[in-house]
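Next up, some structures in structure tokens.
Each reported figure results from applying straightforward, stated rules to the coordinates on display, with no laboratory input. Quick caveat: nothing in here was measured; it's all calculated off a predicted structure. Cβ atoms are built from the backbone, for glycine too; each structure is taken alone.
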Structure P
Amino acid sequence: MNEITPRYYSGWWALLFIFLSFNLIPIPFALSIGFLGDWVYSNPVTVNMNYLGEIKMHPIADNMTSIVSMATLIAFVVWRMRVRNIPLTELGSLQLRRNDLIYGTAFLALFIFLEEIYMLLLGIEMPEGFIKFMLSDPLILGLISVIIVAPIAEEFIFRGFLYSQLTRTKLGPWGAVTISSLLWTIIHFQYEVLILVVLFVFGIFLGYIRMAYKSLSLPIALHGINNAFAFIMAYYFY
């Protein structure tokens, strides 16, 4: 019986595939959510999106769009992997071991401490409009989007799929970590450059965790813990 040969993505096609999927899949959901009624556009918040200037965002509509589109994106990538006979195990282990989580959280705490010093020394503050958007009513949508959906979807895409495909190219593991972290940083274009530097380093940290532990669940957990900490800090201190 012949074995089915996986058809892995080339480096450039993997990057293009993720870039297009990440940007195009949310469009139909963003366009159709208005059919739910005007209530989804209530409580608008003006957010400074850095180079794009000030943009009016809607906590209900935008968070709902993000939640549904990211779930669809994951399903789409899984489907494409199955079509190409790429084993889902390539994404990394989903088993989360307690000791790994303890050590990973300890290193994450050190990273957050150094990050706070960096931002304090350079006088960097998180954009007020974005924080207001994140904490807008209904708060539960912000919690789900920031603490659950973003870590799962972003780690699945960048430290899971993209890393697994790029590491098979001439880039190797460290090249895959670097490129996937760079692309992950780019999607957070709403922040200023000095904050993007922190995000890039954080992406390298998560990529190293993925590489060293061959785990997808651990980067997801640490990403979620980091976002939960940021959410709590924003809620109580901003």
Structure Q
Amino acid sequence: MKLKGRVAIITGASSGVGYSAARLFAREGATVVAAARRRDRLEHLVSEIAAEGHQGFSIPTDVTDSSQVQHLAEKTLSLLGQIDILINCVGGMMKISAIETFSDAEWRRVIDTNLSGAFYMARAVVPAMKRQNSGTIINLGSRVGKMGVANIGPLCAAQFALAGLSQSMAQELRPHNIFVTTVYAGLINADIHPLNPAEAFRRQLITTDDVAQSLLWVCTLPPSLRVDELPIMPRQVDF
């Protein structure tokens, strides 16, 4: 087991990449702390992990609420005594529209979901990682954190900012043996509302299980190696 003895907090774990990553990391020996807003889905996930003979905990959390994030980190430490891995999987497009149609509330929701949550999570777990002198933080970002795309301006802004935050944290935390990676993903066959692609197109996209494998790879690098950025794309689709 590649992650035996390690504790991993995975946000967005009730569905999509977060769900797949939680299952995979548990199979590889990690004790998984699954966080998301939907309690029933988290409990189902943890029951599946337990049925396979592995260990997981569910802590319902809205990562856009910094007090809930702090509770998540503190409860994880009280239960398990360490935090070795943080996987930030929460994100969302919200809507596709001209820039002038986004309300203040919609702007804040996109920024909070795609950027603020990752900041709150990192801020909450870094003190424990510094005490351990070790840690891995992965921010699951998007290709639109590298190139702007029309009609999703707030999402592009949040993803570009997430890239900058990750780069800053990587430099700041490396002396403490904490390594930060941004995974820039193309379209994933998950909940990509408000897009509603045909099933034939969906089959060409990256699977959530394959994204989870890339996250696992980053967490199991050889000791002489780090990966600051990892772009992943569907083989047959250019976005």
Tell me which of P, Q gives 27, 20, 18 when you compute semi-axes √(5λ) of the Cα gyration tensor in Å. Q
Supply the structure label, taken from P, Q, corresponding to helix-only ellipticity at 222 nm (-39500 (n - 2.57) for each DSSP H run of 4 or more, over all residues; to 500) with the calculated value -20000. P
If relative contact order in percent (Cα under 8 Å, 6 or more apart) is calculated from each of P, Q, which structure is the one that comes out at 19? Q
So if we calculate distance in nm of label points 7 Å out along Cα→Cβ at positions 6 and 30 for every structure here (P, Q), which label has the highest result? P
Suppose distance in nm of label points 7 Å out along Cα→Cβ at positions 54 and 110 works out to 3.5; of P, Q, which structure was it derived from? Q
